[in-house]
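Next up, some structures in structure tokens.
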Structure I
Amino acid sequence: MKCAILSIGTELLMGQILNTNSKYLSEELNNLGIGVYYHHTVGDNPKRLEALIKETFKNVDMIITTGGLGPTQDDLTKDIISKIFNREMIKDEYSYERIKGYFKRRKKAMSPNNIRQAYMPKDSIILENNYGTAPGFILEEKEKIIICLPGPPREMKNMFNDQVIKYIMDKEKNYIHSKTIRLFGIGESSLEENIMDLIRKQKNPTIATYAKEGEVSIRITSSSKDEEEAKYLVDNMIKNIYEKVGKYIYSTDNEELIDVVVKKLKEKSLTLSLAESCTGGMIGSKFTDIPGVSNYFDRSLVTYSNRAKEEELGVKKHILKEFGAVSRQTAESMVIGLKRKTKSDICLSVTGIAGPDGGTDEKPVGLVYISLLYGKIMVTRRFYFTGDRNKIRIYTMLSGLNMIKEVL
């Protein structure tokens, strides 16, 4: 099934509101094996909205709209769609009672305008709104489907998850199974090159690669009338991908790298401490975002200045003077001092030049050293990252987490 997402609202075109709905729907539809072919945004203009819906239906089977279901005169989604589908608008009593109940529970007077929200195109499937006043609806006509959802993200997400997913699954009549592989240490273009033969042969399951800052994901989606066959198709494709890029894979369950690291620390009952310079506590904050991690994460010392490295970690002045704060020797001295101070099972230190200033020909912006100490294992790596200050710090954070994951 080919799908388009249509976001309605002049405030979106003016940049007053960030359109997170399209991103959310695209991700969820891909999980269901539904191909999203177009994203459109249109203002509250009836002629342009009507023209866009008609034109879009020439290329897709299903349109999902968000927005334009409110009580004001510029909320015209239902009126335009009822015109396109040649359906009269009729008052849905059940929706009307729910809207009245919404205001009654909040001890607020219902505006006469809200009555408009209870009017729906004839023969439409009504979608209940459990978090607002605007019901959604679904219309079917000659193998074309339009699904209209409210604009507020909380209302839209709950309506989609609770009612629309089941509708789509019933329409597809197939079991959809999807898994996402997460990789670190390989770029999207290199990944694609390594698995190009699988991409070229793909039919069922399908393969889609996605890149975000510092890492890459592969979503594998299968469709079958048999649930077990759908799962087998995905698992077999994962096996094939492992054979080609297995050393970069850190999760086959769409987990974040930090979640994988914490899970492994828990499994092995190990403790971790950090000494951060250029990341300034960024790595530590990833751990403290996770509830209950204090059993495994001891501390993160932000030793940004040379003085802090000396006082907190015992780094010798002569090392800093001879080799500099950003050096293999300093990184290793930091991690040894951290181990001595904390007695944690695993210790990790980071020192680098995040920029935009501070670089030289010998030590350019983006130079980073990371040292890890685990038992008798000492690993120190040098990295050269490119990009702005924030990007360099993100890559440093992810590289540090990946080093911890590798020793576990």
Structure II
Amino acid sequence: MPPLPPRGMFNRRLLICLFTGFASGLPLYVLISLVPAWLRREGVDLRDIGLFALIGLPYAWKFVWAPLLERFPLPLLGRRRGWMLASQVGTLAAIAALPRLDPHAQLGMVAALCALIAFLSATQDIVIDAYRRELLPDAELGLGNALHVNLYRLSGLIPGSLALILADQMPWGPVFAITAAFMLVAIGLTLSIAEPAHAAPPPATLRASVVEPFREFFGRDGARGAFAILAFLVLYKLGDNLATALATPFYLDLGFTLTQIGIVAKHAALWPMIAGSLAGGLLMLRIGIDRALWIFGAIQIVSILGFAVLARVGHQLWLLAVAIGFEYLGVGLGAAALIAFMARATSRAHTATQFALFTALAALPRTAINAGAGFVVEAVGWENFFYLCALLSVPGMLLLPMVAPWRSRDHLQPETDR
């Protein structure tokens, strides 16, 4: 990728990317951090908590309704911001309503409401990703997406740290209400930014909104190249996502309190994540996205093994901090490179549908595959589970020579951007 000029290193576009990351991350971390802690504290079985990963299926299927968002913009705020606002208001209300349900007597209703949160969150992601792709010039994709990932992860400190600390001091109702109120930051973002320039008008027909994005993608480098990219998106973070699927129950099972998890486990990730994301974004300006995928992918695999060491040693607060810090470094680096790769492979003329397809496939392990994590842990134990996660990270790396060669010349530019 071409280097950024110094005066373009930090600008309003990159500042917007910080806030889009916060808006996208908060609802997801409510589902994967706060809800599991709430259910476990209420005595729900670990296998049932693991099955709650299935409520994240909207993240994997969001490309199905992405064409509708392209074809039918809402009458207020524009093609992207209208759907942003609607999904954000709905998400805020749904999160605040969760503790009104009894996890034992109404577990099915809890799952349904969590699925609604996932659907609204996935809808927000569709338009936020499209907005960010239309906002950023190609030279800023690496750093812009690194900043997005940075705040995406930082947003997890609200439901995964602050909320857990509050849960030791107050009932779950106010905890969820306070967490939901942070969605006001996302709403404020939507109301304060301008609609981006669109490379093409909304599709004239629903058929065109569905067919054209796929025709362009599969016609760009042929079916073999297209399927290789799709497989890579599923496999690249497979082991990493599986390793963190039951992170909070893992910490609890080792004997750590919610306050320790909230203060030590979560905040140990803060500075490594910030440093990793920013360094990764800046490094991509020099070495390109493809080589970053190789380097950051290797770091991801090694970082998973830190959890295996923690599982073997047991309740050691300092080791918890080290393992979490290293893991977040790997996660931040890998996610930044993968999202930049997806953005670069997206046509500006079909941003919403293509980006939704790519991010949905990348989220597939976090939903369908992670649902069985609880059963695997109970069968093999925590330590062997993490060794398995590291092994499952290898297939994605084996696809790199095909989809992101080390000596690549950034050949994946869509036809409309060449």
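Bear in mind that the values in this text are calculations on the coordinates, not laboratory data. If you're wondering where the values come from, they're calculated on a predicted model, not measured in any experiment. Cβ atoms are built from the backbone, for glycine too; each structure is taken alone.
Say we calculate distance in nm of label points 7 Å out along Cα→Cβ at positions 165 and 181 for every structure; which of I, II gives the highest result? All intermediate terms of the calculation are to be shown ahead of the outcome.
On the way: I: 2.4; II: 1.6.
Of structures I, II, the maximum of distance in nm of label points 7 Å out along Cα→Cβ at positions 165 and 181 occurs in I.
Quick check: 20.3, 61 is what I get for Rg and Dmax of the Cα atoms in Å, calculated from one of I, II. Which structure matches?
Numbers: I: 27.2, 84; II: 20.3, 61.
Answer for the origin of the read-out: II.
Could you tell me which structure in I, II was used to calculate distance in nm of label points 7 Å out along Cα→Cβ at positions 85 and 373 as 3.6? Display every interim value, and only then the final one.
Numbers: I: 6.8; II: 3.6.
Going label by label, the one that fits is II.
Work out the source of -21500 here, i.e. which of I, II gives that when helix-only ellipticity at 222 nm (-39500 (n - 2.57) for each DSSP H run of 4 or more, over all residues; to 500) is computed.
Values: I: -11500; II: -21500.
That value comes from structure II.
For relative contact order in percent (Cα under 8 Å, 6 or more apart), which of the structures I, II scores highest?
Details: I: 10; II: 29.
Comparing I, II by relative contact order in percent (Cα under 8 Å, 6 or more apart), the maximum is at II.
Computing percent of Cα pairs over 15 Å apart, for residues 277-356 alone gives 61 for which of I, II?
Numbers: I: 55; II: 61.
Attributed to the structure labelled II.
Using the calculated result 14.1 for Kirkwood radius over Cα pairs in Å, for residues 93-156 alone, pick out the matching structure from I, II. Don't jump to the answer; show the numbers that get you there.
Details: I: 12.6; II: 14.1.
The read-out was computed on structure II.
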